[in-house]
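So, here's a batch of structures to check.
Read the figures in this text as sums done on the coordinates, not as results from a lab. Given the structure is predicted, the values throughout are model-derived calculations rather than measurements.
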Structure 1
Amino acid sequence: MGLIQIIMIAIGLSMDAFAVSIAAGSSEWLTSKRAAIRLSFHFGLFQFLMPIFGWFLGIKIQPLIEAADHWVAFLLLLMVGLRMIRSGLEKNPKSFSDDPSRGLTLVVLSIATSIDALAIGLGLAMLRITIIYPSLVIGIITAGLSFLGIRMGNRLGKKFGKKMEVIGGFILITIGSRILISHLF
């Protein structure tokens with residue numbers, strides 16, 4: 001597999017993380033460079049690790065994972081999206097624990113945006129392609145696009161305020177729904 005093919009796969013896989021990053025960047029929590037780096041690093045890290053994990057799982061359990069991956073991604077994105085909408089509609093500011101670059105929210109978003117990478121790892125295992133190089137490229141591209149998405153979201157959040165958090169929540173739910181619908185049909 002050539003570098004161009006790996007880059008195309010990486011860009012495709014990173015689009016969910018990019019969209020989530022825009023939504024997260026529009027919230028009041030990701031205004032510091034440190035928080036933006038933390039979120040983009042974790043998105044990249046999970047996108048790096050998931051294909052490796054999928055590759056090691058191999059073809060033995062592929063039908064089991066394919067049957068549930070879209071539901072898991074949908075439910076995780078729905079949960080986080082609903083929390084963002086609720087937060088955007090509340091009049092009182094949320095506590096620091098709702099920062100999408102920390103804690104359970106960070107883990108949930110990282111998993112939800114990297115489930116497809118697990119399937120890529122399974123596919124690469126079936127093709128007997130070495131996994132480390134493609135995973136590294138996928139992780140780096142995802143981290144970079146996520147950081148860019150956060151910065152774009154910061155600008156939109158400053159312009160539109162709490163409305164962007166509500167819109168971001170709907171975007172996450174839409175991404176989750178798209179994942180679910182594309183796997184069901």
Structure 2
Amino acid sequence: MRHAIIPIRSFGGMTRLDGVLNATERRSLSLWLASQTIDATRDALMHPTIVTSDDDVTHWARSHGADVARDVPPGLSASVSAAVSALEGAPWLVVHADLPLVDADSLAGLGFEADEHRWSIAPSLDGGTNVIAGTGAMSFSYGPDSFHRHLALLPSAAIVVDRRLALELDTPSHMAVLSTLGFLPSLSA
């Protein structure tokens with residue numbers, strides 16, 4: 001079985017969108033993005049595990065049939081590394097819950113097969129790492145320019161360039177582009 005690790009800090013975040021969305025709209029957007037992500041992983045026949053320390057996210061994840069890995073030790077890189085290590089060598093994929101275009105086909109496009117020891121990385125447009133897949137333990141290194149750090153750790157990784165995996169939604173400019181293209185739900189209450 002392939003596992004999908006989905007880190008979600010909280011549904012009250014997305015603070016870089018403060019200028020264009022109020023708190024209620026940001027929460028609605030966060031919930032929509034999380035649902036998109038969990039549905040895409042399930043449609044790609046992966047078992048979802050949400051990594052979080054937030055009780056609201058934990059309740060939501062369990063109500064959607066996902067496992068929960070508590071964010072211990074704290075921090076994105078350390079908690080994702082711990083969640084992957086807990087899989088004891090099973091194939092995994094880490095996908096962030098801010099990709100409005102993610103779908104099962106885009107995840108399948110990573111070319112990761114359970115019987116291969118192969119790594120795949122899908123970079124974000126700004127040099128981050130939106131999706132990474134592999135088997136076995138790994139020490140993740142998220143933050144600005146994480147794609148290059150991950151590639152240095154995995155020099156033989158396949159690099160997957162796919163707009164569905166590259167386009168994230170965490171700034172007003174991302175919001176404007178995706179809204180213009182009609183890729184966002186209505187966020188009105």
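Suppose helix-only ellipticity at 222 nm (-39500 (n - 2.57) for each DSSP H run of 4 or more, over all residues; to 500) works out to -10000; of 1, 2, which structure was it derived from?
On the way: 1: -28000; 2: -10000.
Going through each structure in turn, the value belongs to 2.
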Given 25 for relative contact order in percent (Cα under 8 Å, 6 or more apart), calculated: source structure among 1, 2: 2
